[in-house]
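**Q** I've put the structures underneath this note.
What follows is calculated from the coordinates using simple rules that are stated; it is not laboratory data. This structure is a prediction, so every number in the text was calculated from the model and none was measured. Cβ atoms are built from the backbone, for glycine too; each structure is taken alone.
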Structure P
Amino acid sequence: MEKESYRFPLSVQLVLPDDYRENDVFKRQLEILKSLGFSGVELNIENPGNVVLADIIRFLKSYNLRFSMFASGLTAKTLNLSLSAADEGERRRAVEECRAVVDFLANTKIPVIMGYIKGPGVPYRDRAVEQFKKSLKELAPYAKMKEVTLIVEATNRYETPVANSLKEAVEIVREAGNRFTRVLPDTFHMNIEEADMFSALKECRDYYNHLHLSDNNRFFPGLGAIDFRRIVDFIKEMDYRGSLAIEGNIKNSFEEDIKESMEYLAPLLK
């Protein structure tokens, strides 16, 4: 792996196509990321049981990229998984599928992002939070045994009632009680949920080493209104030692959006 191009290792979230080795669109995306100095990709994988992890890692390495994190959203949507489901059978099924993901990633140091898989918006907030806590407590010892970190993403109230603020996410992982449970701040969600994004980042700094960058309109950084210069300056001053990842919807095309975003971000990240 080549030396990092930026102060913080930088990834972007993508979907892994079933035919990723032959998929020209996906290969073009990887070429672009390589040319822009990215170090990794977070991958959404529809069904991890249908792919060979070692082959994915080798394939990404041919582009000087690493598999930085497993994004569980597509898996959760495909298999209809909710770790906060009120129905115990559905909750336990989600836990078992998460164990399968942990097995898939065992001993690779690739973390699992728990965002959409926490569960969708429901009217019974307290029940959903308790169900998710139960699920995480069941998963955490297994993940520790397999050396796979579970990262609870703080996501906004319109998507889920579970772990909306960074502080709420921290409280949940504290209860899980081991170093293989962490949290994930995301600037899009923080822009909705946090009264003071910077205070939250500072207060919870011991619980995260990954940070998602997404603009207020859910496009890539620089395509909306969030001041990422201020955010990057703040984490530099805080002596943040973790990684960054771009996540967002596509406004024009992946190539156009990522290049425009990096014209804005690259000078800030040097």
Structure Q
Amino acid sequence: MQQPLLSVRRADAVAHVVLERPEVRNAFNAALIAQLDAAFAALDADASVRAIVLSGSGKTFCGGADVTWMRASLDLSRDENVEDARMMSRMFRTIDRVSKPVIGRIHGAALGGGAGLVACCDVAIASAGTLFGFTETKLGIMPAVISPFVLAKIGRTHARALGLTGERFDAARALAIGLVHEVVPGDDALDAAVDRIVREVATASPTGIAATKRLFADVAGSAYDATLETTAQAIAAQRTSPEGQDGLRAFLEKRAPAWAP
């Protein structure tokens, strides 16, 4: 039986996914990657879940790759390294594409793959003392697997400045480049900010959220001319959906829609 390296607990319609390897700063290994992938796939399919909060136990959100796991990679062939990287990439893509809002509760440090997790969050809130870094080049490797998510989040210019040097940077710079959306002082303020975002999510249409998240990904990957038809079809589908109909009628009738708490 594989030891659980993360926990998933429910509070009403919110799922809290917590990395549970505090003794190694919640670092990635193959087992944690597989469990994260499975957990987010299951939550994606669970209609009762409206939002997902991703956090780390102990003093650190996620310190990147586990040293023991990295040491084992020294003995892998090129083909084995490729499959290892594919497994990690699939995990990031599962988190990135989940149809529910992912809210990152970021504290302590988010380095390497941990910073990649932050890039996959729809809303990322960090405590003021958090340290960030795309530190792979310091180890002679590269931020390859996380690059699609990092580039989408902070753009090429900041990715080049930080990914090439591997330098560590503070929460203020993470906020300035768009890696996180809010910086707050301390854990209590961090929890309060996460709760506020969860409350906002509860007042938004679940199918509207899922459709919007899917649309943003489609538009970002489309040629400009193609977006006319993509966006027209998307809004027409949502307007004629049950939640689209109820939401518009609720607004006009000055009442709460069915999905609102």
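**Q** Determine which structure produced the value -13500 for helix-only ellipticity at 222 nm (-39500 (n - 2.57) for each DSSP H run of 4 or more, over all residues; to 500), calculated from the coordinates; the candidates are P, Q.
**A** P
**Q** When distance in nm of label points 7 Å out along Cα→Cβ at positions 24 and 200 is compared over structures P, Q, which one is greatest?
**A** P
**Q** Work out the source of 0.10 here, i.e. which of P, Q gives that when FRET efficiency 1/(1 + (r/R0)^6) of positions 80 and 208 (r between Cβ atoms, R0 = 30 Å, to 0.05) is computed.
**A** Q
**Q** Could you figure out which one of P, Q the value 15.6 for mean count of other Cβ atoms within 10 Å over residues 40-47 was computed from?
**A** The value was obtained from structure Q.
**Q** Among P, Q, considering only distance in nm of label points 7 Å out along Cα→Cβ at positions 48 and 240, which has the greatest calculated value?
**A** Largest calculated value belongs to Q.
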